[in-house]
1. Between structures 1, 2, where is distance in nm of label points 7 Å out along Cα→Cβ at positions 197 and 245 highest?
2. Given a computed value of 21.6 for mean count of other Cβ atoms within 10 Å over residues 93-100, which structure among 1, 2 does it belong to?
3. Among the shown structures 1, 2, from which was the value 27.4 of mean count of other Cβ atoms within 10 Å over residues 141-148 calculated?
4. Hey, semi-axes √(5λ) of the Cα gyration tensor in Å derived from one of 1, 2 reads 35, 21, 18; which structure?
5. When distance in nm of label points 7 Å out along Cα→Cβ at positions 229 and 269 is calculated, the result is 2.6; to which of the structures 1, 2 does this value belong?
6. Quick check: 5.1 is what I get for distance in nm of label points 7 Å out along Cα→Cβ at positions 77 and 253, calculated from one of 1, 2. Which structure matches?
7. A value of 13.3, 40 was derived for Rg and Dmax of the Cα atoms in Å, for residues 165-260 alone; which structure in 1, 2 was it taken from?
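Just so you know, all these numbers are worked out from the coordinates, no wet-lab data involved. Every value quoted in this text rests on a predicted model; they were computed, and no experiment measured them. Cβ atoms are built from the backbone, for glycine too; each structure is taken alone.
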Structure 1
Amino acid sequence: MEDQKTEFDRWLKEHFPAARIRFHEPMRCHTTFRAGGPARFMVMPENEEEIALLTARCRRIGLPWFVIGNGSNLLVSDRGYDGLIIKLGRQYAGMSTEGCEIRAQAGVMLSRLSRQAALRDLAGLAFASGIPGTLGGGLMMNAGAYGGELSQAVKSVRVLDGEGQIRTLTKEQMKFGYRTSVLKESGLIALEAVLSLTPDDGKRLLLEMEELNRKRREKQPLEYGSAGSTFKRPAGYFAGQLIEQAGLKGLSVGDAQVSEKHCGFVINRGNASAAEIYTLCRMVQERVYKQFQVELTMEVRLLGEF
């Protein structure tokens, strides 16, 4: 396989400008947990054709690949990832508006998307103004906050499938659920989405967004690296409340800590390794189950060996 990886190295340099390729790139620089080892290859594509080209090449040589946005819901192993990371970021973040619909590429940040909607007097995305992820990640996880979910605004999603074909899925075909969608386990890559919004007063929407972000700053440990809410909300409970009642507020493993500000957050206080973060998450799960017989499921996706 090393021969194929050496050849892939050469192939990347032939097909992509050096400014959009990284080799042995530290994933702590690309995740909001600020942890994780190096990715063997990373490319930042600019269009659908480049994404399809990369995945086709990987399939041909048997090289694993993984798509990320802002890395806001991801914990990468300290050993890194011995494959290709396809990063859909600012190079792939176009938007256009027609009537009450916004068409946006997967790399656009949800905060920017919600603000642009408000500036165009369109409601339906104010809840997402403080979510530190991209549209692509939001579609995969059906991102939500303050009673809103992305699925409420989605009309259709353009995807690249495992055979290299581009298809358009309806909202129903996306199979949205609580922090999940058809994208999560299917291997489909979200390329862009059409969002259907409703007319409203933009100034009022911007004020609403400011208020939601004020609440977020007051209640959440935004000054530290984290992946937001670490655990899914168990039926009939609140994860943070269970963790606090279990006496786990402030529990630490190295620089990984259960936030004292909001127990639903596991934070990186500075130099936490991915292993420390993962170990702490497992401790929280075990102690909460032992005390309350409630299973906490990690909302954060894991990449690599733990």
Structure 2
Amino acid sequence: MPHVIEVQQTGGPEMLQWNPVQIGAPGPGQIKLTQTAVGLNYIDVYQRTGLYPLPLPFIPGMEATGTIDSVGAGVENLKPGDRVAYAMVIGAYAETRLITADRVVKLPDTIDDHTAAAMMLQGMTARYLIRDIYKVGPGDTILIHAAAGGVGLIVCQWAAALGATVIGTVSSDEKAALAKANGCHHPIVYTREDFHARVLEITNGKKLPVVYDSVGKDTFMKSLDCLQPRGVMVLFGSSSGPVPPLDLSLLAQKGSLLVTRPTLGTFVATRPLLEENAADLFSVVCSGKVKIHVNQTYPLKDAAQAHRDLEARKTTGSTILIV
């Protein structure tokens, strides 16, 4: 009998339970997927703790790869044996699952399952950040927090390939070296350097057109001070905690700043958007411009330990759970 990781009560990593489950045949518009690898993302932590509430019990996880076992009525362009991947569909921490067919995309032969599981959510997030929210191009200087994380390393590489100068914050010299090796021109070790002061130094006081922040509470206000007039503050996570309520008049005082809180789900909400986003990601990965670093792997049944390490900031790049 296949197993899943289930959350019956929100709380710490110990709430991730390894339980057997019965999986039926796919219904109309569905596929039955035998999964091979599952991506680990901070949104999984938010859901487990209840920061992002979900009806209990639930199976966490938002991305995975696998091979189609069977298809339901009305499913076209997919068949048993096809390798597929998905992101932003809850229930990924499973050996086998049912999923709506229009939420998966076929994988190119040149991208293996483990790489794909590590890149779908983080890679498509990087794509909407630098191609949709603010279109990064030659001559831009940008700041990405958590530059040695999964999204951070992809943003660094992709933005550098587009001709931008990349500034990134990291917590250690080791992570600084990793970020620099992946396109980050100016890594800042925030544990001993003031990133706002360094941004002013690097830009000769001109500041930045955009800041990408997945850290939240600890970095948000100082990030606003790194922006040029009419600059864009992109808050796409809160690993240090939620940002406190903001007096919007501050945005006027600091130069008519723009603030947005996007989520990937909005940018892949329709089939055409999903296909466009995934195609761009596959293209830059297949070209070699962006390399996906799977730096940690855990058996799916050990998801609790993976969560502990992620929250302790012991991980770099991408982490996957092997099925």
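1. Biggest value here belongs to 1.
2. 2
3. Only one of 1, 2 returns 27.4 for mean count of other Cβ atoms within 10 Å over residues 141-148, namely 2.
4. Label of the source structure: 2.
5. 1
6. Traced to structure 2.
7. So the calculation was done on 2.
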